[in-house]
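Below you'll find the structures, each written out as structure tokens.
Every number here is computed from the coordinates shown, using simple stated rules; none is lab data. These numbers were taken from a predicted model, which means no experiment stands behind them. Cβ atoms are built from the backbone, for glycine too; each structure is taken alone.
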Structure P
Amino acid sequence: MTSMMSRLVACVALVGLVGCEAGAPPGGANDMHRLNIGGGQVDQSDGKTFVAAEVTGALNSGSIDQIFGSNDPAIYQSYVEGPISVSRPVSKGSYSLTLHFAEPDDAVKAGDRVFAVAVEESQLLEELDVVLFRDGRARSALTVTLPNIVVTDGTLDVRLVPVKGQPILGALEVEPARLLGEPDPSKMVWEDNFDYPELDLSSWNVERWEPRRVNDEDQAYTDREENLRIEDGRLIIEAHRQVIKGASTYTSARITTHGKVDVQYGRIDVRARLPKGQGTWPAIWMLPSDPFRYASNCSDGERWQGVANCDAWPNSGEIDIMEHVGYQMNHVHATVHTKAGYWVNWEQRKGRIVAAPVDQSFNDYSLVWGPERIDAYMNGTHYFRYQKPIGADWTSWPFDHPFHLVLNVAIGGAWGRAGGPIDNSIFPVRMEIEHVRVYRHDGNRPPEVQQKVAGGSW
């Protein structure tokens, strides 16, 4: 691999500064780089500015007329194709690197364009497949964040190396690690540390569902102790497999705070360890507490989840704080769904962070939700932002009313089986939750968290 990297390399340079030369003293503004590869300067809606970058070497370049799944398509509309190397002078320290891609060719399928990503001396991604990572769709914006990159020599080196076909790159960001930081304890409005024998039913609802109700998921959700329990100060959601009449049957659990802890704006922290294995699909997410707020063809009291003729979803919104699929153990996802942007029209807004395998340790998954934007973090590293579009109505910003938390482990389903059939040798598998905490919004708004208990509300 090293010899291939040395032979197949081209240089990306910031216009006016040769990026492959480390002659400029590192530090200050040089520690932050936002490069629009092959395109002009772009001022994004979130305030970020990507400067024009030029490329040298035996590379192809091109443009994409239409981009799906981004508030700011311009950084995805220009791209370079080929073995790419980016070298930037930076101070010694820790950095976060975000790469931006979009596959320009509708004829390219998953598996056709695969490449490795090496940063400094480490290969952080062995097989990056833009189409596969973007749910099988070309011309859809893909962001991949690589955290905790340590630079010791004053130069950050990034290399995209062919595995099958040629690498592609639209834009990149390099910035010093800026962690979310610890919240102010005085702003906490609700928490559950699972430090009691049984699940607190004044805060949580246990849902009981048949298989395939939503997302073609294979499991049934039950209230059985083997699927849902408190154990050693942790919430355990555990999936099992049984064979009934020669067929596989899967069980798991799904709990919500609907009607008990409803949240509008704030910070949510969940510390969890995720299951391992092909076919697992755990999630930490939020649904509207009034799902019919923006529904047009169904009304309060009707069954709405998994019902094709009810548009309560996606009209009233969905916020995914963390999703994970077992065929990509070191990848974590955050997503928002709206009428204007969801999987049917390929316009859903998504982010992806690459970390150590998430089954081996507990990690912190955080959401910061305000009136104008939604941000997701893993272990304090920012990797996803959805900015309220200018002039937005409910179709693109339904996030103006209370939502509730959902914790579940799905098995299979459309996404869980995307990497192959369910591995029946893995069971039982579990997600463990150490705590869930909600903090009020830092702006001028009052706490907008309601907990309904027997004695009323607080």
Structure Q
Amino acid sequence: MQQWQDVQGAVAHGWARMRGARICTVLAACMVLAPAWALDLRQAYEAAEKNDASIRASRAAAEAVRERLPQAQAQRLPNVSFSAGANRNHLKSSAQTVLGPRSATSSYDSSNQVLQLRQPIYRPYIGALVEQARAQVKDADASLERDEQVLVVRLSEAYFDALLARVHRDLIAAQSAAYAAQLDAAQKRFKAGAAVLTDIDEAQARVDMSSAQELEAAQNLEFTHRRLQVLVGQPIDSLADLDVAGFKPVPPEPARLEDWVALAEEVSPQLRSLRAQLETSQMEIEKAKAGHKPTLDAVAGWSRQDSDSVTSVNNVYNQKFVGLQLTVPLYAGGYVSSTVRQAVADSERAREALEAARLDLGTKVHEQYRAMTEGVLRIAALEQAVRSAEQALQSSRKSFLAGVRTSVDVLNAEQQRTMVMRDLAQARYMYLLSRIRLQALVGRDRWASVDQANASLMR
């Protein structure tokens, strides 16, 4: 009897060490967060906005497109040009005379200057070009906003993946400590004759499995940190963790899915970009049709020509002119008609692309809306599941000490608790990601989205 009590004491001591190991794991995690500064989500996004190559390229592309508008508008303004030239002329002449052939060579200088102004009066092409440039600027601005929203999502995914990887690593470490304590207890019980070799083998197998899982978790943590570092463009020492105690998931606001879909169709950067592309294609049709129409320009100019000749020197000719120039296209071999048909086809393609994107956007909004609403329920269910798993583990340990349950039951209960805690952590991060994705789809202010998610982190 005394021997069995000693074994029970050893098992209880093992579990106490296991709890101590879990506490040490938690403390170690806290020590990681101990520095006064830990990178939070907003700081990470600020860094990514400055350092991410893809968003810098998007900004440069938008700046380039914006220059198309002043270029197009410039074609409505007068065009003034000046040209000048100077020549040295050599004249060789020959003639047949009664005295025989005679030749002569002479040289003289000439120069000219021309100043010309051309003011477009009627050019349908230019009007369509200006409106097309305006549409292209709207497309560029919307595309940049879309890319910035995508960056928010990419960064949030990387940030929360890193946090989840750290939680998973800590859970596996705590589980490994529990398995090691169970193995130690099984070995002591076996020596005391209160257990069979199978108990040791089962516990050893769990320890070995946990060791492999720890390596995998460590590699995954390193990978997620590296991916986040690439986005923010700087080394990462520590991350602000989720404030579990203060985390309160709430359903989407507005509550109706239809309101979110309507909002997305109205202000989504993706749809605004595609609408601008449709407008651009329609202006391309007008540009093509302008090839059938006449153009009218006002022309004014001044020219001066200085020239010597073989018979006189210092001849000066001054000319001033003003007038209208009308150009009427007559025949271009069917080229203009072909460009019109091409532009019409491109416009139809842009229209169908817009409709397809609108339908796809509705599906994505529905997906993230459901993920967010169901996330609230899933988190509540998993929080209860964690409490139940913890209670089941405690009951299994007590029953094991009483000789009612086996060591395998305790190991399974420990594994079940770890899995439920991992699922709960994942559910919390997926809820936050779903909210960010939903807000990005409808074009909500990205900084407000980041700040809202950042409020869920420890400060």
| query | Suppose you compute log10 I(q)/I(0) by the Debye sum over Cα atoms at q = 0.05, 0.10, 0.11 Å⁻¹ for every structure in P, Q: which one lands on -0.19, -0.75, -0.91? | reply | P
| Here relative contact order in percent (Cα under 8 Å, 6 or more apart) has been calculated and equals 17, so which of P, Q was it run on? | P
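When helix-only ellipticity at 222 nm (-39500 (n - 2.57) for each DSSP H run of 4 or more, over all residues; to 500) is calculated, the result is -24000; to which of the structures P, Q does this value belong? Don't skip to the answer; put the middle values down first.
Working: P: -1000; Q: -24000.
Label of the originating structure: Q.
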| said: Quick check on the output: 3.8 is distance in nm of label points 7 Å out along Cα→Cβ at positions 288 and 432, derived from one of P, Q. Which one produced it? | reply: P
| message | Can you rank P, Q by distance in nm of label points 7 Å out along Cα→Cβ at positions 40 and 64 and just name the one with the largest value? | response | Q
| query | Out of P, Q, which one gives 4.4 for distance in nm of label points 7 Å out along Cα→Cβ at positions 256 and 416 as computed from the coordinates? | reply | Q
| So P(r) over Cα pairs in 5 Å bins from 0, in percent, for residues 216-263 alone, computed for just one structure, reads 4, 15, 14, 11, 11, 13, 15, 13, 4; which one of P, Q is that? | Q
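Name the one structure among P, Q that Cα Rg over 2.2 N^0.38 Å, for residues 272-439 alone of 2.57 was derived from.
For Cα Rg over 2.2 N^0.38 Å, for residues 272-439 alone, the value 2.57 is produced by structure Q.
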